[in-house]
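Enquirer: The structures come next, written out as structure tokens.
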Structure 1
Amino acid sequence: MKYKCIHYIVLFVTFCVTNFAFSQNAATNSGGQVATVQPKIMVIPYTREGEDLRTVLEEDPNKRIAITKIKEGFDSRGFTTVDFIAKLKAAKDNHVFTSDNQTDIKAQIVQMSGADVYVQAEVIIDQSGSGNSVKLILTGYEASTGNSLANKVGESGRFYTEDYNKLASKAVESCIQDFLNVMQAKFTDIVNNGKSVIVDISFDAGSQHNMTSEIGSDGLPLSDQIEAWMEKNAFKNNYHIQGTTDLKMILDDVKIPLKDQATGNNYNPNKFALELFKFFKGLGLQPAKDIKSSTIYITIK
């Protein structure tokens, strides 16, 4: 039995959300339900070590076939799709890529696309004496947080053919409907209830402050100031404090909105971190911030 792996394919999914009923507070949207979610999808290849995201499709026709068939599967459900090759060419022409690091390249394409969700698909060709088959493993993630939305395995069945176009199509057809149903339901939940980020607040070794420091015009302890701010600014006032000590507070599930009502642009952890940074500055503190995926780190100097 011989296996040929077509590596990974990553589908970056931009969901354009319309008909918002959100109300705007100081930092986030905190209103009601969303009536319509209109998705837009861009399919791009994932690269293994030694492969270049910018050229990988040129070297393997099976990858192009698989990407096309997955794209068509989304099209059949009414999703609008974006041509990755065209976006990639525009990025090259505009000298968007600032390094050859594949992680940076992927992040830059995500930013350009405005993606809210990406779907990773592993496509495997199985060649044997009893016939050939294609297996498809789909996993969907919320782009700005990395939280999983859905996963599904599809298989073409085994046939005496080397028409991988048809085999890829059968694999997509076997799982795409269930996959999209789950992903759509979870994404709609994000639209209505927000997406989760972690907030880790600590103090520099030389800081003169801690969580019990009485700060601000009302003289409340800093831990209470933070909780009051979160209650006002977390999406629909939804947050959870994992624990608080004199030198640290961890909020392990703070909800932020999908879209910014004022601009209609994607709302991401960077924007929430900026509002939190300004809150600490307003208290007369000297914060530093760092964002890694869905975790916001605030260090008070």
Structure 2
Amino acid sequence: METRYLKSLITVVECGSIAHAARLEGLTAAAVSQRILALERQLGFELLSRVGHAAKPSQACLGLLPRAKRIVRETALLEGDADVEGLTGQLRIGAISTVLTGLLPVALRALTESAPGLKPVIVPGTSRSLYQALLSNEVDAAILVVPPFELPKALQSVSLRKEPLVFLSKEESSDSIADQLKALPYIRYDPDAWGGRHAEHYLADHELMPTPLVDLDALETIAMLVAEGLGVSLVPYWSGFERWSHKCVVSRLDSDRYDREIALISHAQTDRPNMLNALCKALLPEKE
């Protein structure tokens, strides 16, 4: 059985569409369909039900999917087994949006220079979705906001940076932060997001209840809306915020208890410890 065909099946199930899966794999939709049909002939049962442009897994397909993922993963690891340094092969890295544009680009450059045989695969997502992807072994490591609960012992965490909560406004004002939050539209960092809870704690501690204009789990979009004069906000000073600093007025708060912490989280027992160590060093070059 071709593991490439299993990989195509997994991609179709994750995308929900043969056409979308084909684009991701660099194949034609017909080629992906042929791979699925070949698997169905080998296995003797239907794997996908096709309704319009969508493709949904059958119950039988859902049953074999976990093992298929393990097979594809183990096959991907073969490439690195002959490398005594353990730095050859694929490393799947989950990252939240501000990490993708802040910490990660420089780290990836350093990582690929120090380990040219390592192939990073970047998976974007929210902190919550990436944490779930890590638990289900869909990524090898995730760079995300530290969760609001204790990590299980099977996971390990390396703190990368702490980002202080700041107040964003369009213009300088002689009014206090509290008065501005009461008087101006509030663009709220989504309180359901792991990073958004710090702003909510600040508001609760200062007995402030501004009416949100909108809830967003997208810090760069929040900064853009503030720069356009649509309101004010409380956000962490994320890596890469400097590109917005000339467009917004940034007011620091007087406490570090509302800091957002970014961490690299991975399994304590992993197939590629040297790869993860190399990633960690690339993210924290000053600690080498």
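Enquirer: Taking distance in nm of label points 7 Å out along Cα→Cβ at positions 125 and 173 as the quantity of interest, name the structure among 1, 2 where it is greatest. Present the calculation step by step, with values, prior to reporting the outcome.
Expert: Values: 1: 2.0; 2: 3.8.
Greatest value across 1, 2: structure 2.
Enquirer: Given a value of 6.0 for distance in nm of label points 7 Å out along Cα→Cβ at positions 157 and 245, point me to the structure among 1, 2 it was derived from.
Expert: Numbers: 1: 6.0; 2: 2.8.
Corresponding structure: 1.
Enquirer: Which structure, out of 1, 2, was distance in nm of label points 7 Å out along Cα→Cβ at positions 165 and 181 calculated from, if the result is 0.7? Walk me through the numbers on the way to the answer.
Expert: Numbers: 1: 3.1; 2: 0.7.
It traces back to 2.
Enquirer: I would also like to ask the following. Assign the value -12500, calculated as helix-only ellipticity at 222 nm (-39500 (n - 2.57) for each DSSP H run of 4 or more, over all residues; to 500), to the correct structure from 1, 2.
Expert: Values: 1: -10500; 2: -12500.
Matching structure: 2.
Bear in mind these aren't lab numbers, they're just calculated from the coordinates by the rules spelled out. Nothing here was measured: the structure is a model prediction, and the numbers come from that model. Cβ atoms are built from the backbone, for glycine too; each structure is taken alone.
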